[in-house]
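Following this line, the structures themselves.
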Structure P
Amino acid sequence: MAILLHPMRATRDILPAGIRRGDRMYHVLSDIIGPEGARELREAARRCGLRLAWIQYPGTYREHFDTHGRAVECFLAYGARLATGHEIGALLRAKREAGGPHP
């Protein structure tokens, strides 16, 4: 599994999810470039209880989920790892340069 969790702070209240501005959240993404990474991300999200409708920027190099709480624990239990902003930036550049949409 190559799922990455990038810690961040919520920039706004997301009340249906119980998140307040400033709370710890995580971007969830795959470090695999291309359709295989898109599949891996969706499978991991489904396994950890995220709705596929919650994906952000689907089909692009920026596709990811935002999550918090128990889902983070689930991702970590399945082998996801924390990533730095530098790592995420380098990964997104590589995905952008590879081009092409993901299914």
Structure Q
Amino acid sequence: MKRVRARVRELTPMRRCHQDMRGVIAELNPVLRGWGQYFRSGNAANKFRDVDAYVGRRLKGLRLKRAGRNLRAGKAQQWDRECFEKLGLYRLRGTIRYPGQAFWKQASA
């Protein structure tokens, strides 16, 4: 958890607030996808949810920093996880594969 958070923190410093959000997300996705692929076969649902929430907070922080004092009332509520997923952010939650899950799918087919 510490390493993936540190990596996300490296890729989303506040000085990147004026860059295109799609570019920031494009650099984050391989990190999230690789971490998710490695840990998805265990019981990592809570950890995946935590990492998703952390990434959402970091990206929202970038948007808030960019808006600065020009932030209008209600604008910050628009920048939620779904907003960033529409821009292409990879979602860890829901990607877990439990051992033996592939077997049950084959047996029922």
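Any read-out appearing in this document is the output of simple, stated calculations on the displayed coordinates, not a laboratory observation. Note that the coordinates shown come from a computational prediction; the quantities given were computed from them, not determined experimentally. Cβ atoms are built from the backbone, for glycine too; each structure is taken alone.
For which of the structures P, Q does the calculation of helix-only ellipticity at 222 nm (-39500 (n - 2.57) for each DSSP H run of 4 or more, over all residues; to 500) return -10500?
Values: P: -10500; Q: -19500.
Computing helix-only ellipticity at 222 nm (-39500 (n - 2.57) for each DSSP H run of 4 or more, over all residues; to 500) on every structure in P, Q gives -10500 only for P.
Any idea which of P, Q comes out highest on Rg/Rh (Cα atoms, Kirkwood Rh)? Mind showing how you got there, number by number?
Details: P: 0.95; Q: 1.07.
Checked P, Q; max of Rg/Rh (Cα atoms, Kirkwood Rh) sits with Q.
Where is distance in nm of label points 7 Å out along Cα→Cβ at positions 16 and 32 largest, in which of P, Q? The partial results should precede the final answer.
Working: P: 3.0; Q: 1.2.
Greatest value across P, Q: structure P.
Work out which structure the value 0.3 belongs to, where distance in nm of label points 7 Å out along Cα→Cβ at positions 64 and 88 was derived from one of P, Q. Each step should come with its number before you reach the end.
Working: P: 0.3; Q: 2.6.
For distance in nm of label points 7 Å out along Cα→Cβ at positions 64 and 88, the value 0.3 is produced by structure P.
Which structure, out of P, Q, was mean count of other Cβ atoms within 10 Å over residues 40-47 derived from, given a value of 18.5?
On the way: P: 18.5; Q: 13.5.
Among P, Q, the structure yielding 18.5 for mean count of other Cβ atoms within 10 Å over residues 40-47 is P.
Say we calculate relative contact order in percent (Cα under 8 Å, 6 or more apart) for every structure; which of P, Q gives the highest result? Numbers along the way, then the final one.
Numbers: P: 34; Q: 40.
Max of relative contact order in percent (Cα under 8 Å, 6 or more apart): Q.
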